[in-house]
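What follows is a set of structures to go through.
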Structure 1
Amino acid sequence: MQTVTVDLPGKRYDVLIEQGLLAAIGDLVAQQWSPRKVALVSDDNVAPLYQQQVEQSLVAAGFDVYRYVFPAGEASKSLSVLGDLARQMAAAAFNRDDGVIALGGGVTGDLAGFLAATYMRGISLIQVPTSLLAQVDSSVGGKTAVDLDTIKNIIGAFYEPDLVVIDPDTLQTLEPRDLVEGYGEIVKTAALKGGDFWQLIESIDSPAAIMVHSPELSARSIQYKADVVMADETESGQRQLLNFGHTIGHAVEALAAGDLRHGEAISIGMVALSQRFEAAGLSEAGVTQAITDRLTAVGLPTTSALLESDQVLAKVKNDKKNRHGHLNLVYLKAVGNPAIQSVPTAEIANFLQLK
């Protein structure tokens, strides 16, 4: 079993990675928590696959399990769904000594994580991500949030889990598109890290190769993110590097209205941003092509007609990372050498060549 430890000033927890861990979830949780009520939260795609198995394991370990299911999709990352879940927990008399387990992909992790962060001002949380995107990115680092209309993750909290359990076997039930989506975040992280990690993804040229290397891809991605988060938990400095591709990517994702997955939008955002910085002479020649090659090798999109929309600029300007009239844009001087460029919001249209 591979273990990545996240050691923060106010919190220390492990990320466990091994095939077959889901079958042992009850014992793993019992090593962290005393017997208590557990809200087991999943969407209606994941629940039929794993909720019963996880419930049985938890019950055998002495936990009182309440299963909660919400409709799959980004639209469920909302205050209304959050309220529904909180009402159900209140009706079941959950208190501060109880806990939430997020079993599912990124939407589940964000929603159930924010539920744990806010219910009675915070109860215990464990993340059990079942998608590649969640396993390599969103389940680690404590970011929890819901959307407001089309503004992603605008209402949220930093709330670290007590444990993250990653079983790569859950990837076998993903549709190819959903598997590949998560690889967009892996390319992002490998481009930031460079070195051996970048060399590893240079050898990956198909969804099948992603599956073969998924434990190592998860471990390397999580270790990089853990190192960054331990240096900057609340995104005041170095953690902003993890936003590479996200400013434009989030804008395109919002305009796509569900037609693009998150990882697909981030892939488009990375390429679009890299093109701008390379054209400006701030990135070395060939960076954009190197990233494009790794994305197209597994079938991820690298451009979109939505980039030509008049609404992209408005979305970019409204990005939650807009601070004091400036946007901090993450780019690569070279693979493995990230940097941050602060651009006044008033100049962002010219800088990014947006309408």
Structure 2
Amino acid sequence: MDAMLVAVSLLDVWIHFDSEERLRMACALLAALSLVLRRRLPLATFLLALPAALVGDAVLATLIALYTLASLSRRRVLLALCALAFAACDITWWSWPSPEFADLSDSSDLLTVTYSLATAVAPVFLGQLVQTGRELSLRLSEISEAREHERRLLAQSVLAKERAQLAREMHDVVSHQVSLIAVRAGVLQVGTRDPEAREAAATIRRLSVQTLDELRHMVGVLRASGSRPTELTPQPSLADLQRLVDTSGIEATLRTDLPDDLPATVQRAVYRTVQEALTNVRKHAPGATATIHVHHADDTVHATVTNASPTRPALPLPGAHHGLVGLRQRAELLGGTVTSGPTADGGYELRLRLPVQDQDTP
């Protein structure tokens, strides 16, 4: 832009070129070349360009310098003085080097003065308008950022209230009921003489205590809203799969063939998939056996959980049917898939497929 303005100003000098007027030519060239300083030194640029308006009619560079000064300066008195100085130079240039005062009673002189004043005021008004528009745009941007920040704060406040309410409900209702289950299971374990009933009571009590620990941790995480990130629970890995199968209460067979350096996200996804599949077997296929096969091939982890047909009717248990949906969402986040469906012998099969490359999701 500066180069273009200098070129246009030099063209203006060339149009008004007069080889006999070296002083006018020097002032005009100085005004045109001084425009390279207009952004850093706007007042100095205007003062260097002003003599061109006094000694000649190549005033484009002076007008550009005056506009630049008006667009960058907030000093209205200085701008008014600069405009008057330009108008005075523009009025007297034709009588240079013996300037004469204009006779305002003469219509031609009055017209000349009016034209010179209008020519001086126009770049000042335009520069101030551009400066006001620039400041208004900046202010609108600041207002938008402030509103966005306020919206985020409001969303965080609402989320914090919801998390606090959820934490209270989990602590007051769910934890209380699970505690009662653990206590009643402990009483049954001590009071019964039936070995099977005692083992079942011990399993119920152990699972209840484990659930209580996880609930307490989750309540603490929910109440720590706004603080540093915290893991929801101690995250399981493939090393915990055998214990999961052994404590599932299902006759299940586990076969694994996986490397030890799999990403933690993949290990958690496999664990949660097997956990959900075994839970569904307990709920919907009582008495059925299950087979879990987890292996690695072609940079992909495959996990398959297959159960036979149930041997007794399933009990009506409450459920929101969100388990498989959650597994599919988890797999999609990691670039994998989850498929499921009935088998030919009346059982059910759940299949997980996960790529193991570039798994950086926390």
Inset, instruction - Assign the value 3.0, calculated as distance in nm of label points 7 Å out along Cα→Cβ at positions 132 and 308, to the correct structure from 1, 2. - result: 1
Inset, instruction - Tell me which of 1, 2 gives -12500 when you compute helix-only ellipticity at 222 nm (-39500 (n - 2.57) for each DSSP H run of 4 or more, over all residues; to 500). - result: 1
Legend entry - When mean count of other Cβ atoms within 10 Å over residues 84-91 is computed for each of 1, 2, the largest belongs to: 2
Legend entry - Top of 1, 2 by mean count of other Cβ atoms within 10 Å over residues 124-131, largest first: 1
Legend entry - Origin of the derived value 34, 22, 18 (semi-axes √(5λ) of the Cα gyration tensor in Å; candidates 1, 2): 1
Legend entry - Entry that produces 9 once relative contact order in percent (Cα under 8 Å, 6 or more apart) is calculated, selected from 1, 2: 2
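Values quoted throughout were computed directly from the atomic coordinates according to the rules given, and no laboratory measurement underlies them. Only a predicted model underlies this, so the values are computations on that prediction, with no experimental measurement involved. Cβ atoms are built from the backbone, for glycine too; each structure is taken alone.
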